[in-house]
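The following blocks contain the structures, represented as structure tokens.
Bear in mind these aren't lab numbers, they're just calculated from the coordinates by the rules spelled out. Only a predicted model underlies this, so the values are computations on that prediction, with no experimental measurement involved. Cβ atoms are built from the backbone, for glycine too; each structure is taken alone.
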Structure 1
């Protein structure tokens, strides 16, 4: 069944995660990392997620998908901004559906819900990245109308290079405050 003909599952519920869901979110992150062959990179903790996602300045939002009240997947997203459009965007960091529930419409439902969220929030686009070897995911996304942006390459600075780059700002430098 392709994504265009997959019906909305009648027993599906989608809800925004709460602080008490931090253990579940971490479990989904670990399962996703295992699928992506990146388990060795997961250093997130429940406490860290609780603070980063539900603390005073949340860095992202999470939607939990459940079938018959059993959590089966999640989507973690945040807002970015397009200077060319002059509008906010919605960036999907992670989408994961447990293998035994794939093909049932859960992934399509999560993406459709996030697309609706983007439209309701006045976003000009909804985007995400996919590992270059994940052909099943790419076929799925294309069937939903997404297109790859092949002319862009993602750059990332983490760990020591991030700290070194930040250290290039003089210690006595102060950010100008608007009046």
Structure 2
């Protein structure tokens, strides 16, 4: 017997439990968290592929149609050639969303970060150095983005494993995404 009931599912709740009368197994089904990768360059593409391999639902957004080519990705990934504004207008961010910002430069990173820092997304990560963090954070503070929203951004994104190649960087980022998805506390490694 299968019964389906709509209702909120806590992101870190147990996936199965016995019913109060101990006679029925209740299994909670939920969609995998969504990873939205802004930037479809070498690192963005590697992050998208690694996140997909790790079981995340993946959306890649780039404003350059030659980079946002659905044919360059597995069919299960969603790829959009769109501006940041158009992409975010089409998909409201939720607590089970992770945003990875890997665009082609500080200006583009700042555009995305300005829009997502204070969003409902449960995870926001920015590819780059601590220097980039300082430059972008200072500019966004002056633009009126709340400092608390900027403090929650993971910069540099990913676990510190000494990654160098796009694929290694992707592994470090996706490892951090897995920790975010699986760890019961809000604190990441």
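Data table
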read-out	value
Structure responsible for 0.95, with FRET efficiency 1/(1 + (r/R0)^6) of positions 23 and 79 (r between Cβ atoms, R0 = 41 Å, to 0.05) calculated and labels 1, 2 on offer	1
Per mean count of other Cβ atoms within 10 Å over residues 111-118, the highest-valued of structures 1, 2	2
Comparison of 1, 2 - label where mean count of other Cβ atoms within 10 Å over residues 103-110 is highest	1
Winner on distance in nm of label points 7 Å out along Cα→Cβ at positions 71 and 95 once structures 1, 2 are ranked, highest first	2
With mean count of other Cβ atoms within 10 Å over residues 119-126 derived as 20.5, matching label from 1, 2	2
Origin of the derived value 2.9 (distance in nm of label points 7 Å out along Cα→Cβ at positions 15 and 143; candidates 1, 2)	1
Label whose coordinates, when FRET efficiency 1/(1 + (r/R0)^6) of positions 31 and 87 (r between Cβ atoms, R0 = 30 Å, to 0.05) is calculated, return 0.35 (choices 1, 2)	1
